[in-house]
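There are structures below to look over.
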Structure 1
Amino acid sequence: MKILKIKYHLCAAMKIFLYKMVFGKKFLCGSRTTFRRNFNIYIEDGNTKLKIGDDCFFNHGCSINVLLNVDIGGECIFGENVKIYDHNHRFTDETRKIKDQGYTVAPVKIGSHCWFGSNVVILKGVTIGDNCVIGAGCIITEDIPSNSIVTMDRKLLINSIKSS
């Protein structure tokens, strides 16, 4: 197990180095931050910035997409497949294709010491305070105050198959 962890840390260090080469000052990453396979970031050209604090951990399949600004505090833990977006497609002009309408953008700020369960999606304009736990599968569309636990009220609907 220790060998596997060393491998992940070395791969993450190499990828951070490459991200810094590609994105320059737009990508700031704290010390001892690491991630597993299939971690991806995209940072748009222009006055954009992604800042990740010290000692963060991103599990398999996480991605961060930045058209404006994403700021992540230190010592955060991200479960598998967490997605962070600081933008959304415009789609209200029926005379134009959605892909041609551009985006709306708003910064995302995540405090320190947060834990995000698997498959969490964090959308534009959200501020999440310090010491928060965001349960698996949550879609975060509004601000979350510090020291909060967030879960979604999901219910399974189970019906019988009726033969005719």
Structure 2
Amino acid sequence: MTTVDNLSFGLKLFSALGCGLVAGVFFAFSTFVMSALARLQPKEGIAAMQSINIMAINPLFMLALFGTAATCLFLAVSSLLKWHQLDAAYLLVGSLLYLVGTVLVTIAFNVPLNDALATVKPDSTQGANLWASYLTNWTIWNHVRTIAALAATVLLTISLCNRAVQ
């Protein structure tokens, strides 16, 4: 293997693992974290989610979410330049699924919902009203992110397997 092949393999592996890691975090929220928060009184659920949203902005999670996005962007562009290769379609679709279905959905839907929640007082009537819709809307968009990141993981893993047999 050449240095370029090793770099390409490393980027694909990092991207696949990053997509899988992010899918796992979102899966946890979709399958039990949000349900657990919904069982709390609104003021407790709001306070807990506000705290989670603050703590989520940390270097490790940002590296997983946006570092994976950076490598997926690179892989998407490189797949177009190497369209003749067997794994190009898997790389392109997997990368776009992550970029659009995970990162863009996060920025366009989940973050604005988090920002709105951050402005309410947990023990207010406004907070309780927002919390009811927040739980439903945030979780729906989180399901989308989870499925997109998981599908991206599968496609990027297939691209790794296809390159290994060439």
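Summary table
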item	result
Parent structure of the calculated result -1.43, given that log10 I(q)/I(0) by the Debye sum over Cα atoms at q = 0.25 Å⁻¹, for residues 4-91 alone is the read-out and 1, 2 the choices	1
Test item: FRET efficiency 1/(1 + (r/R0)^6) of positions 132 and 148 (r between Cβ atoms, R0 = 25 Å, to 0.05) calculated as 1.00, pick one of 1, 2	1
Winner on mean count of other Cβ atoms within 10 Å over residues 12-19 once structures 1, 2 are ranked, highest first	2
Given 40 for relative contact order in percent (Cα under 8 Å, 6 or more apart), calculated: source structure among 1, 2	2
Structure from which 0.15 was derived, FRET efficiency 1/(1 + (r/R0)^6) of positions 84 and 116 (r between Cβ atoms, R0 = 35 Å, to 0.05), options 1, 2	2
Answer label among 1, 2 for the case where helix-only ellipticity at 222 nm (-39500 (n - 2.57) for each DSSP H run of 4 or more, over all residues; to 500), calculated from the coordinates, equals -24500	2
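Values quoted throughout were computed directly from the atomic coordinates according to the rules given, and no laboratory measurement underlies them. All figures in this text were calculated on a predicted structure; none of them were measured in a lab. Cβ atoms are built from the backbone, for glycine too; each structure is taken alone.
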